[in-house]
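Before anything else, here is the set of structures, which you'll find just below.
Only the coordinates and a few stated rules stand behind these numbers; no lab work does. On a predicted model such as this, the values are computed, not experimentally measured, just so you know. Cβ atoms are built from the backbone, for glycine too; each structure is taken alone.
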Structure 1
Amino acid sequence: MSDQHALAGAADGPYFFLSYARTPRSGPFDDVDPNRWVTKLFSDICADIIQLSPMSGRPGFMDLQLRTGEPWPEVGTALATCRVFVPLYSPRYFHNPVCGKEWATFFQRDSPGSQLTQAIVPALWVPIASGELPPSASQVGLPDAKLGVHYREHGFYGLMKLSRFRDHYRRAVFGLAQTILEAGTRNMVRAGKPSDYLSAGNAFDRLDGPRMI
């Protein structure tokens, strides 16, 4: 199967779904969006994927709303139709029930479990040890080391905040975009039926400790 043929099928849904734990504002008078760095990362990944493929428009999906109980039709549809699931690893991520529901919803799709696992491309937002991963994430493992040693030491957030790592950030984004495209081409997971927030399970329920939104 050629890359162009594989990419053509992505028109039915986003090529990748970025799953991340939203950071709350520090107080009622904080008018700076604490998630702006994740939004930039998402935009940069999309820009590289467009340059590396025949796709046009925005190839990914990122939920900009904080959902704690209402229906999520756009999110459910994107999870049911995306080629690749990209969880943004951080300690906060694995204590966030919304992230656990997104992971579980992607894994409910009618495809072999091994194929779904290979269609998960984790990215490192801040450093996290393998011992901090819940069982559902342990089978996927830590993000790819080929994105660079500084990436593994600081995560995307550290590379973005420290100007001396600007080139390392660009290298890591480019490598992640390549990995997402490769995973989507190798693993043609079947589309599933969209589900809503209330019916979705939480893939991280076995993780001990308090939950965060």
Structure 2
Amino acid sequence: MTAETAYHGEMGRQFALQATGSAYNAHTDRPAMLRLAGDVSGLRVLDLGCGAGHYAAELLSLRAGQVVGVEGSETLLQAAQERLADRAVLHHHDLEEPLAFLKDQSFDLALMALVYHHINARAQLLAEVRRVLRPGGTLLVSTTHPTSDWTYFGGSYFADERVELPFGDGFALSYWRMTLEKFLGELLGAGFVLEELAEPRATQQARLVDPRRYDKTHRQPHFLAVKLRRP
């Protein structure tokens, strides 16, 4: 995401807090993505848009061999450093720019959790991810569900536009609204092979945290998560 759309300052702090225990982030998206990751023991993992380090912490607890995080927001990167200490390698870097500091075929697993739809230069980013993944490596991507965006924003389902979703105390999340066809088409067109697609629903724990949002994820899709392989 661009410097303008990264979660800086107070917005970043509010996002880091929400991601820690919210029904959507902690109890819907994260469990689904970790399930798709499977056994990560000993793997070298690249966490793109690592935010406040929640995924990295979970992956390390599952015995990932090494986690490298990349984040464009200094606010979120600081939160990740506080959460992870020296257990992960963290880079402050704009994902709109090439990942030139990472070596070819140096990772077993890459993930982009709820970050892909923020990016303008998605084709470039996917090419870079393909470059740094070893053959047979895994890419996990989660995004907002196209029908959820259509339900919320209205208009044409086929709209290809940036939208803003109110967030926190007077902020807005800026991201690209895209169809299922476009989302999967970009990933497959970049040379990845689809292995699994999931429409995550909140875990039972979310019912204790936020019953309304728990029920909402079980009535209509909110996120979309995919597991892909680099041939």
Structure 3
Amino acid sequence: MEQFFLKLSIMLVPALMAITCHEVSHGYIADRRGDNTARYLGRLTLNPLKHLDLFGTLMIFIVGIGWAKPVPVNFNNLRHPKTDMIWVAAAGPITNFLLATFSAFAMRALIGATQGLPDASPLAAFVDPVTLMLAFSVYINLLLGIFNLIPVPPLDGGRVAVGLLPLRPSMALARLEPFGMIIIIVLVFFTNAFSYVISPALSFGVNLLAGPHSNLVFGVTRLMLK
């Protein structure tokens, strides 16, 4: 039980921040481009309770990836629906990549500042858990950003593709949205998509951002999801 609460304390804040900021960014960009649905429904807030999906949150602690309640966007209210949809959809992954970058630089700065401190130092006792939280933040934000770039609606990558493609293929891809989650589940759990696409991209991102501390990011994540 003690180990469970230790894992929860390290994973909870980065996970909630990752999914909350992802959803708020969709609503914020939509609001700036003409659709105030998210603002009207009180979803332009960083209060995670407004965005939590219970099952999606539990999945973060079980398999390492989850989701929040999607921020509602009425694309017909956007000033330029086809092109504005690209920016609204892309805002989520971009936000996760920015959070991963910030977390990586903060983690590297903390490690550099505390090198040589004795383990019993009060500063080390404070910094060590924060460093672990930042390491997990790098992982979860990169994973959410990369996963959401899968070009299948309703994932963000699918909606970006719908906005970018010419009319006919765009309409054909948009028609997949009702079946999108089934397609995604099949791709992730019944094919090698994770091993051959998502995992290499994730490894590249972690190595790029965390540099010599990449093993810490992967080590913390393996420990948290064990």
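See the values below:
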{"read-out": "Comparison of 1, 2, 3 by FRET efficiency 1/(1 + (r/R0)^6) of positions 35 and 107 (r between Cβ atoms, R0 = 25 Å, to 0.05) - largest value held by", "value": "2"}
{"read-out": "Which entry (1, 2, 3) yields the derived value -0.42, -0.49 for log10 I(q)/I(0) by the Debye sum over Cα atoms at q = 0.12, 0.13 Å⁻¹, for residues 51-146 alone", "value": "1"}
{"read-out": "Origin of the value -23000, where helix-only ellipticity at 222 nm (-39500 (n - 2.57) for each DSSP H run of 4 or more, over all residues; to 500) was derived from one of 1, 2, 3", "value": "3"}
{"read-out": "Highest-scoring label, criterion being mean count of other Cβ atoms within 10 Å over residues 99-106, among 1, 2, 3", "value": "1"}
